[in-house]
Structure formats: C-alpha cells, structure tokens
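Several structures are given next for inspection.
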Structure P
Amino acid sequence: MAEKLRLEDLDVQTRRRPGDPFRVVGIIGLGVMGRGIAETVAGAGIPVIGVEQDEKTLAAGMDGLSRGLDLQIKRWGKTTSEKRAVLSRVTGSTKLEDLKDCKIAIEAVDENYELKRRLLVEFFAISREDAVFISNTAALSLTKLAQSLKNPERVIGMHFLNPVPTVPLVEIVRGMQTSDDTYDLVRSFAKRIGKTPVEVFEYPGFITTRTILPMLNEAMHVLMEGIAKAEDIDTAMRLGYNMQAGPLEMADSMGLDEVLSWMESIWHELGEPRYRPCPLLRRMVREGKLGKKTLTGFFRYNDEGKRL
C-alpha cells in the first residue's frame, strides 16, 4: 500500500531532488486509461501512486497493468526487465490522502461529472498548496468542474488517447481560469513523459473527440441502414483514407459506452444533430456489447484484443 512508500526512498532510487515537481505522480483510477497513463509515467522513470476505490478494484487494476505489459512483450518486443522497472515504480493505494505530497494528480475515472467533481474537491482538501489537479475527461467542462473552488487556476485537462503508451499526442485543455503557471507545468510534464502536447481552449469535445465522433456516428448509421457490412465499412475507410483502423473498430477500442457518453454530452452542450447518438449504438450498449473490453462490439475479439 502507499503508506509503505517513502518519498525519501524514491528520491534515492530515482536520483531525484526533493524539489522536483515530478517527484511522484498520483493517478486516480486504474481502469484502461488509468493503467495506460500509469505505464507511460512510470516508463518515463517517474514513481506513481495509483488510487482505486477498494482493494478488489485495486488488485484488478494492478493485475491489468501487469497483463498489459505482458501483451506488449509478446507483441512489440518490450522486455521483461522493462516490465519489472515499470511495475517497481507503481504503488497501489485505496486512500486518496496518500496523494497529499503529489504536485500532480491525474484522475482517469468514468466520464461522470459528479464523480470527477467529488474527487477534485476531496483532493484539494488534502493536497499541498501548490498541487495541480488534472482531469482526463474527453468531453466535460473543466470550468464547470472547477467552479466555486478556491483554486480553479490549478485545474486543467490532459486528454490522452487510447492506447496511451503508444499514441504520441496529448491535448492539454485549459479551463476559463486555468493559470499560465499551471499550463506551463503540465506542458513540461507532457514532454517529460514523451508526449507531444497541443494546447486547447475549453470547448465541448476539444479537438480529437469533437472531430472523430461524427465519423464514428456516420459509420454506425451506414451499418444500421444496411448499406454495407461492418467489415466492408472499415476496409473502405481504412484503405481509402490511410487509417490504421476503421471507424467501427476504433469505436470498439474506445469502448462503446464511452463513445455514447461523449456523444450525449456534446449533443447536450451543442444541440447539433451530428452528435445525436445512432440508435444502433444505444442498442449495443444496452445489450452489453461494449467493444474490446467485453470482447464483443461491432466485431468480436480474443483476450488479447485481436479481431476474431
């Protein structure tokens, strides 16, 4: 648990100065995105404290991190020594207060406003005075999340894309009151962990989510209307536009429940029909066909995430 982790020991292990702003990074939520962020940060040599809501969820998150690294060893040539190095830098906890000494905390929980807002308030209640809270939200308003806080200037967004370790981009999203000092710190952090940052001023969907969702939605309508099969839709878009994956497989990778949540959020904010979720997407989410995470979505997958 995190109480066994002494920052003084980490300074010795990593040859880090006590004043280093990235001495240790807190990550709240060890789901798919949280594990990817933890792997990326730890892979850059920065210790991580990962916080989950209970022991069972924490154990599942840590096990998922280990299995994900095993998959990369099998697929991409990552070595077992690299895996050990990453895992040695990630410590698990079920106590938010274990992040009290972190200069940076990143939340990667479900796309739920009330949950993210509660975590933000609770973190600032126990954090150091200069701590920065980073949300990985893909569509929610940073300004709204930070409203009525005493320190809204220290709230900012980092929108990572899945899979986090291999996608070189991160959107740094400024709320209305995010300070230049906060932005500069987080931009420096992004570069430190090997990402190319792009600055985004808050607007529903930012750049990547707002741009990609209409294409995913339209591909779903093409399938629902019987114009083409899922395989042919993805083949046409992948080969015709030099995409690494077609739109339906891309949606499966994101998680169809997440895609639906993003569409509903932006549709509610902007009221534009192109973000109105396709009925087929709603039906699949109701049926529990959420994509790769459930092994069934627009396509079927094995345990390693490969198409069957």
Structure Q
Amino acid sequence: MRIAILSRNARLYSTRRLVDAAQQRGHEALVLDTLKCYIDIASLRPGIYYKGSRLEGFDAVIPRIGASITFYGLAVLRQFEMIGVFPLNESVAIGRSRDKLRSLQLLARKGIGLPVTSFAHDVHNTQDVIDLVGGIPLVVKLLEGSQGRGVVLAETFKAAESVIDAFRELGADFLVQEFIQEAGGTDLRCLVIGDKVVAAMKRQAREGEFRSNLHRGGTASTIRLTPEERSTAVRAARIIGLNVAGVDILRSNHGPLVMEVNSSPGLEGIERVTGKDVAGMMIEYIEKHARPHKTRTRGKG
C-alpha cells in the first residue's frame, strides 16, 4: 500500500514511528507537510498538489494535524477523501474532536460520564456559571487550548471570577468545569483503535501542578483499566467518529469521566510506558479497513 502521512515535522517521534511501522509491513509511507499541500477544487477531477506535483496513487492517509492548523489541515484531508483515499481518521470526526464544546455535547447526549461543565457568554452570568459546576474549586478551559495550555485551576471565588472575566475581555471562548478532587492530579490515557483499547497509561501531575500532561512534567505508568473504563473509552471514540483516539479519563467517586477525546494522540509516552507497538497497530487497522471512497461520516456534520 501507499500511505500519506500529513505531518508538519517528519522528525517527530509519532511521525517517525508511523513511517517505520508502515515500511516494516512492506508499505510505502510518504510524509507530507500539511501546509505545503495545495488543492484544486474541481467537480470532475479534484486534485492535491505538493511541491509542484499532483499527488496520486495513495491508498490511505494518516492525518497528524496540529491544533493550530486545524482549519487548513481539515481542508487538505477533505480533499484526500474527495479523491477516494481512505483516512485513518476522517475530517468530520477530527473537526468534532477539536471543538471541545461540541464534543462534550455529543458525548453527553449519548450518556457518557463527564465533569459538570458550563458555557456562557454574558459577563453578568459569572456567579451562575460558577454555581452550575458546584462552586469552588473549578477549572477554566479555553476552547482552543491543547496539551494543557489554556487550562486554569481556580481555588477561590475571586480567582475564578478574575480568570473568567479576563477570558471574556479577550473575547475568548471557554468552558468552566467542576474540579474532580478525588482524581488526585491523575488521569488515564486510553489509546483506542477501532473497537478496542490497545494501550493505556496513568499520568500523574508533578507536585504543585494539577495538569497531568507529560509535556508539563507529568509522569506516566502502566495501569489496569476496569471494564467500565474500557467501555467508556471505546464508546467515546465511536461517538465522535474516530477510528484512532486518545481518550482521557478521570477516576471519580461516581465512575469514569471523559475529559477529552484526542484525534492525534502522541505515541511516544504510551509506547515507552506500555512497550506496545501502537504505530504498528494503526497500520494494521489501515490494512484491514482501507477501501477507496470508504468513509463512515460522509455528509454528516
């Protein structure tokens, strides 16, 4: 098979692992800088171009689209879908996952456990928004943030009010969520491929920090998931429409709560902690499911 990998940096661990895994299984893998792709939107013969050449003959595309280039990246991915290339994750599903508010609404509609979350625009609603999530402490999250950026823990009413008012003054969209105290600064990263959790790790925030992201000094260890946690992770990925997802779960007093469903989960931490060949499993999924013009969410927003 011929596989395109949309990635801004061919030297990133996840990108290198996907190239290696594809080549080890006898496939050709080509890394394409997403922002250097350009497209020809035509009814009869839509095309994608890269460095002056028309891209043709690909069987599958693996999108590794960073949050900062979501709009352009999805445009390029949709073009691959238009010409019949099988996407490991579809453009519609990635778009859902990148809209934190929308993804939470989709999950809530299907009964997935979530932290109590509020969203408002009017500055006079600050007190009501805080009350809706159970008061202090609480977490304020920018809708456009990633890897723990734009996430603030407010431990007093004054702090919460200041952060919320500051975000409003900037015109930024944000969510306010209850703080799950009993999680103790830990969360579970579940790597879902298809209908199975293939790897999982527990992430622990460093002392004095509540965000467990490895980029922020968090540590990771192996973890044994409960059947409910596995089921929750798989259902969350399916609801968003992702074939491959990193589902972040908090352990609470009332069961597993989904924090986020990530459409481009990093492979370095979870492969090193678990010793599993996640990249190889992703290529295997493509081998089993790649067909021309095969998308589950075609025409769905």
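Since every read-out is calculated from the coordinates, none of them should be taken as a lab result. Everything quoted here is computed from the prediction, not taken from an experiment. Cβ atoms are built from the backbone, for glycine too; each structure is taken alone.
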One of P, Q was used to calculate helix-only ellipticity at 222 nm (-39500 (n - 2.57) for each DSSP H run of 4 or more, over all residues; to 500), giving -9500; which? Q
Of the structures P, Q, report the one carrying the highest value of distance in nm of label points 7 Å out along Cα→Cβ at positions 53 and 189. Q
Work out Kirkwood radius over Cα pairs in Å, for residues 221-276 alone for each of structures P, Q, then name the structure with the largest result. P
On volume of the Cα convex hull per residue in Å³, for residues 133-196 alone, which of the structures labelled P, Q is highest? Q
If you rank structures P, Q by relative contact order in percent (Cα under 8 Å, 6 or more apart), which sits at the top with the largest value? Q
If distance in nm of label points 7 Å out along Cα→Cβ at positions 149 and 293 is computed to be 4.0, which of P, Q is the source? Q
